[in-house]
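I've put the structures underneath this note.
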Structure P
Amino acid sequence: MKKKIKKIFLQKKKRYLKKIVGTTEKPRLSVFRSHKHIYAQLIDDQKAHTLAFSSTLDKNISNNVSSTATKEASNLVGINIAQKAKEKNISYVVFDRGNRPYHGRIQSVAEGARTEGLKF
C-alpha cells in the first residue's frame, strides 16, 4: 500500500512540476516544508542553479521565534528570501508550493515575500 501511495504522490508531483519553470529573469521560488523547518530557494531551471536560499535554520530567524514550525517563522523566511532576491535585482518569481496545498506555513512564506515587494 505504501508503494502505491508513494507512486501516486510522485505522479502528481511530476504533473505539477511540468507546469512550473523558472528562468534567470523570473526564477522559481521553491518552498519545502518539513515537520520542524521550512526552506525556500530561488532556482534558475535553465541553468539548474540556486540563486538564493533561506530557511528557519538561519540563526537570525531561529533566534527570533519560539518555534521554527510556526507561521511566524515561515513569514520571516519569506521576508528573508525576498530581501535576498532584491539584492540580486529579482522582482518577479514563479511560486512553487511543492505539490502542497496553499495554506498554513506555505501561504505564510508567500505573504512574507509579497510584503517585501516580490511579485508572483
Structure Q
Amino acid sequence: MVTFERIDTVFLPVRDLSKALVWYADTLGFDIAWQNECVGSLTAGETALSLLQYGYPGYPTPPDGFVFEPNRHVSFNLYVEDIEQVHRLLREKGVSVRPISDHGQVKDFLFEDLDGNLLSVVSW
C-alpha cells in the first residue's frame, strides 16, 4: 500500500503573479518564500501555497481559446482560532467576506482572493 506523508503544496491560478503574491502577504499575512517568472510560493505555518501565473510562456497552458477562470470551488480551508476576529479584520482590509456559517462545532466563511479564487476560513 502506498502511504503519503502529507499534501505538500496546493496550487492556485492567478492572472498577475506579482500582484497576487503581495495581496496574499499583505491581506492574509502569508510569507513569500520564493518566486520565479511563473510560480510564487507562500507559506502559512508549515503549509505551502503556490500561485501559478496563468499563461506563462513555456509553462503548460490550456488549449487555444481557453479563458482564465478562477477556482469556483473551495480548494482548501484556512484554519483560525478566532473566526469572528479574522472575519472582521478581512472586512476592514476591504475583502468581500460572506457571512459566518455556524455548523455546531464548526464555523466557516467564504471569500475570494484578488483573482476570484474561492477561499474558506474555518474554526472549530
Structure R
Amino acid sequence: MNSISCLVQAEGTAARKQSELERALRSNHAAQLGGAEVDISWRLVESGQMFTGGSQSSSSVIACTINGPTTLTQRETYMRSICDFWTDITGCTDHEIVVSISEVLDLSTSHESANS
C-alpha cells in the first residue's frame, strides 16, 4: 500500500492547512500514479522539539512510500509537484520542505517473479 507520512510543526501553517494539504496529496498521488490510493498520516511536533542547524525548525517532512517500480523522472515529478503545491498552500519556501520517496515492491509479486 502506498503511504505518506507528514511531520509538521503543531503551531505552523501546515498544521492549520492540514485538510487542504491532504486533499492535494491525494489528488497528486492519484494523478501521478494512475489513480492509486494512498494512506496519509500526520505527526504534529510541539514547539521546541524540532531543530535545523541549532535553531527551531519551520520545516515540513513528507515521507512517501510507494509501490514500485517507477522511473527517476516519475519520482522527480512526483516530489516537485508536492513542493509546488505545499509552497502555494502554506506560503513556505522550498528550503522548508523535505520530501522523500521510498519505493517498495509487493513481496508476493517479487516472489512470484523470482520463481518464474
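Given that distance in nm of label points 7 Å out along Cα→Cβ at positions 54 and 102, derived from a single structure, equals 3.7, which label among P, Q, R identifies that structure? Structure Q accounts for this read-out. Quick check on the output: 1.1 is distance in nm of label points 7 Å out along Cα→Cβ at positions 38 and 86, derived from one of P, Q, R. Which one produced it? Attributed to the structure labelled R. Each of the structures P, Q, R was assessed by distance in nm of label points 7 Å out along Cα→Cβ at positions 6 and 70; the largest value belongs to P. Of structures P, Q, R, the largest value of percent of Cα pairs over 19 Å apart, for residues 22-77 alone belongs to R. Can you say which of P, Q, R returns 22 when relative contact order in percent (Cα under 8 Å, 6 or more apart) is computed? The structure behind it is Q.
Here, each number is a calculation from the coordinates, and none is a lab measurement. Keep in mind it's a predicted model, so treat the numbers as computed, not measured. Cβ atoms are built from the backbone, for glycine too; each structure is taken alone.
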